[in-house]
Structure 1
Amino acid sequence: MAGVAFVAHCLLNQNAKVYGGARCPGIYSPLVDVLRADGWRIEQMPCPELAFGGLNRFWAVREQYDTAAYRRHCQRLVAAVAGAIELHHKAGQEVVLVGLEGSPSMGVCITSSDPQRGGRPQWPDGTDELTLGQGIFMEELLAALAARGIPQPRVTGITHQLPGHDEASERTRLQAFLKH
């Protein structure tokens, strides 16, 4: 077995996305196909946004979620994930994290941002909601792993919801990431 991939919830269950946010039916199969082909075990991380706001929640950006209440919520969810990662680490298994670029919670290198507004984000033509940075859940997970003395796993973000996404390029990038 190659190792264990801890995957953002919505990549394995697009139905967890905010209304209008799903990019494909069910699972993002290119990710699952690559993980299975390379022998990776798949662990689904919880969706902090779904658990916090429910299925009928509104679209939100990082600044709207970056509150003490939401961070405490993420820290509670992260405790279980960090504990599972710790067990795999102690067993000598390789662990990778797979987030979702553009997510206010699960972004790895890109998150969503709208520092000037509240409510449903609406960006003027020519501007973008995306900005460099990690999502809140991902920040809290990496901090929890560090606090436990666990070396940071390799982390990647799936780009399927970003403008200009190319599935073939993403498959190639993911295969290279998984092979080191």
Structure 2
Amino acid sequence: MRKNMPILSRAKSEEGGFTLVEIAIVGAIISVAAALSVPNFLQMYAKHELYQSTTSLYNRLILARSSAISRNAMIAATPTSAPMGLDTVAFTAPLGPETLPEKIRFITPLPVTPLGFTPRGLSTTPLATQTIQLRSTRDPNLIYSISLMPSGKVTWCRQAINPCVVNERS
């Protein structure tokens, strides 16, 4: 019986595991990988946030045009930029305001007259295209544009151009 005891104790002492040095090396590799991915993640998040805000405002303008036609009434959208607050677009009833997220701002100057649609769905400024540009404060190089054509067509693009012209083929 005594011969079996040393075999059991020797088996326990040879159990595998990680040393503290191995764990520290893996931790350092994970830390370097995380440090390299953070800037890309922040830029990706800024693009996503600006995309969401732009498409939301674009869809609200499309809804405003449809509402003007269906209600046979003029609908206006007035963008306002607060120096330290949230930027908003106030739509006439029944649509209500659209508030942009904290990190998304309008680029001034904003249109002099409110964006709007006549009961026929045309722009309330028949001689000029109106453009609103949105910028991410997380990445100031990201600027998206929304344009309202005199015909009432609303377009948006991922560039800081005035007016925003969308290629019909793509």
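Coordinate-derived values only; no laboratory data. This is a predicted model, so every value here is computed, not measured. Cβ atoms are built from the backbone, for glycine too; each structure is taken alone.
Given a computed value of 24 for relative contact order in percent (Cα under 8 Å, 6 or more apart), which structure among 1, 2 does it belong to?
1
With percent of Cα pairs over 30 Å apart derived from the coordinates and found to be 40, which of 1, 2 does the value describe?
2
Ranked by mean count of other Cβ atoms within 10 Å over residues 79-86, which of 1, 2 sits at the highest value?
1
Comparing structures 1, 2 by FRET efficiency 1/(1 + (r/R0)^6) of positions 71 and 159 (r between Cβ atoms, R0 = 30 Å, to 0.05), which one has the largest value?
Across 1, 2, FRET efficiency 1/(1 + (r/R0)^6) of positions 71 and 159 (r between Cβ atoms, R0 = 30 Å, to 0.05) peaks for 1.
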